[in-house]
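Heads up, there are several structures right after this.
No value in this document is a laboratory result; all are computed from the given coordinates. Since the model is a prediction, treat every value here as computed from it, not as a measurement. Cβ atoms are built from the backbone, for glycine too; each structure is taken alone.
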Structure I
């Protein structure tokens, strides 16, 4: 019989501490530089070899507002500080565990009071810890607020309200519900949603701050768990603002509110305690993390300048997954986008997080999309344990440098707003709109060239996708900064093609002349068909090198546009002949996937009307093809 003494210990020979990279030599910066030179100069002639700095320039990238992203970051041995300590870069609060990771605050804006009431209860029973209710004619009715909150234990669930119609009325409605329900003043928690500057930005009016002090005093004296003011930076983000823009306007708005409250006799420390920040969280996780960290550091600097006690300078942030990044095309990809954004908001230290449902761009959510939105937060907090770590990105050389850049650039932009007279004056002069327009223009260029790809929309689209069915959200007319969505330009192209299909019985088609065998044309055919699918073009194709077979396929496709897809070798051997045959068969526009020099014959380039290649303006190309085929723009 074998006894335990006869058996070797299960961990015999295994050290107590495993050094996983211990057998690998530590690489040096010089070795890394040498590899960069080798890789980027591969196949380059001796007289055209790149220097190290030229290689680095090729590897660097830049954000929309010009922040520089290096290909490699090295330890700079900076002091990191601690969460919960000024300047609060690493967090305004300290998390104590997954159960208290952050406030799961879900949005409700369904005008049907019964539907909203049921949705509110379902959310609170299944992991949501606070509510954000939008009130107004296009959302929950002011008179319906009490009914929507009927099943809510208001002593336990914080409530925040907002309105695109009448913020004072929304705040008053919430206060009235608390009063009518007999909710003890010291048990009330939430935010009254007053942001007159944000309201003015959307409606192109002059901000009216006259009621701010009244509500702030009421909160301070009667219900200390309630904050009266919200600096809603998502107003500017949704209109196209970049990260630096969003930080600068948030800072300038907060300062304007502090000045107003100080003039009304509210002590600056009390005024500081009455401000929340609502910020965006998008699928660029590192920029989102760094932006939330930067806002805390910037706001702490403001607090230092105005004399707020160090312990009270932390900015409390309500992060909302970006509505601007959500798509109508392939909307299920939105689940991935909001998961990344939620992770970034959590890692960035947001105190409250709202996840917009994946079908938000279609209209009002249903039970399923609400459940997915809710569970995105619950899974990250409780199963993935994100909430157990304070500032997990802290000490990352990349994140720290990115935070530095955002702090510096946003402070400069904030000073420009201050030099223009402050946020109210900057809005009135058009400075804010101009700054946002610059960011919108640069982003639009990147989206059009697919330098900023949108999965399922501009890249890897599903040409046969059926749209979701959702109850439409009532429209709100805004005379000022109005929300946009990054994917809208491609969705408009797709909508035009589907309208064409409804009228003609088939989608507009572009014929692909795939020259040679799959090994010859496969890469460029895949690239081309994916690009064309972004505008819902059908892409019938014929394979081979026989010009007559190509003509037969082109004629059967019922189109006047053709694209040659193949390798340089196939183009040189057969491209010109096939292009001439297609032109003779009635092709009014012939494109080539590649470059003109690949045809070999200089005279053959005259047969080609345009080229398809990585980095081209895809939107301009697709619009041109739609116009060629009679698709309404």
Structure II
């Protein structure tokens, strides 16, 4: 029986049976929909294994083998378990606890309204089965307790295991157009005491220390509550970030503002009446009273936004520049390239090069370096690379071992499996499975990736695969300027570096070879050169052996980031890896150690 006959048994008729992906109407659900001709069924044909299908409307899936036996069904990716609802029984509100809170300016009435009680419970450090007295802060969503945080007087904390991560006092912002976010439950109670209702507290506190904007995987899990509460926060127009005044609180504030969008946020400066700094909301309440606390919230200043500042916003930066000099951006991972190009959040890189010059390969290698050395996460919108092929290339660059057999032995399946676990934490793919990929759609998906995963980089590859709907009254030059402006505003708003790959117009050979293109050769508009913060041309040197690739920096807006020039990198055709010419050949063994250069990948920016 042929593959076509086997598919027909399931009602699937393809216009052709060539290897690859096909889109057709779904025989299971198309007759029930208003738009019956919409091709919601994706069918992937493989000459060796057969065909698999999935309907993006009704969820129908299946597969048939190329021969008389069915192809094995791939194991489904394990899903995260649903949050556990805690069986919480409120305790008492003893006088000793009321007095303890009163010393912090918080009344019995506020405690009762928030449902704060004392309970006997197990805490970290207790023997199995033993309990101690602890304060219980119930976390409610729509009136239902979905989590509980416990605290002892000795500052031991725990939450209910596998419970849902949400903001504390989430119901307090129901219908509100403004929300205030603090760092702990006692700060939230302090603001409730001062008469505020729309107060939220983060459930897990701040990162232990400032990581220069990078949050490692363990810390990043703390921000799951932002995504979990996106529905309640969608209608909030203004977010006042009132975290602690010191290092970790500042790191938390920066990460929250980046995820919510800086133009939506304000920040609070905790000061005493004499102008001296205070640590947090509770310290202001205890020392200066509720009126001072209300004044501090009312005096919150808009979060600094690129191109919209007053002079005070630059005070610390100017003093730092005076004391420490210019600070470079992120290293590319190539010593020879760093003097010409470094990577900074909130900027746009336009990357071009003639066909098959290695533009995408270079960006992949750069992403792996940034992930290893600085803990960055990425959203990748690549229209020319299927995710499985793309992941195989990233795995090669991480392990420095080929994915396929060839001149060198391929990576083992065990190494691949461990590498995929690593890549899963760093790379997220934006796929146009059943929609037309417009620029608005790409940036909307990327904004969700910022909120959900905390990405630092976005790749759009290539420009010409986006569906562009240019208004009739707008020239192509005007449209490109408008579209690149959208990308730059997205980058600045979310603190994300965007790489945009754009192909040059058809070029003429010179002496039998294509010349190195410029940014002005990009098809469509000179604005690709004018709008870019970094302009990069990737040029694979013809007939060079060993293979060489030239990285031309044609545009660099800021001197602190780099300068114009060209660097030649060695290119490994087997793994797609780039390296400094002076670097010795290297490979990583099964444990992930890189031989030859002494480097070891650091997925989080720290050893």
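Assign the value 0.05, calculated as FRET efficiency 1/(1 + (r/R0)^6) of positions 228 and 580 (r between Cβ atoms, R0 = 41 Å, to 0.05), to the correct structure from I, II. Computing FRET efficiency 1/(1 + (r/R0)^6) of positions 228 and 580 (r between Cβ atoms, R0 = 41 Å, to 0.05) on every structure in I, II gives 0.05 only for I.
As an exercise: Rg/Rh (Cα atoms, Kirkwood Rh), for residues 372-443 alone, calculated from one structure in I, II, equals 1.04. Which structure is it? The partial results should precede the final answer.
Working: I: 1.18; II: 1.04.
Structure II accounts for this read-out.
Computing helix-only ellipticity at 222 nm (-39500 (n - 2.57) for each DSSP H run of 4 or more, over all residues; to 500) across structures I, II gives -13000 for structure I.
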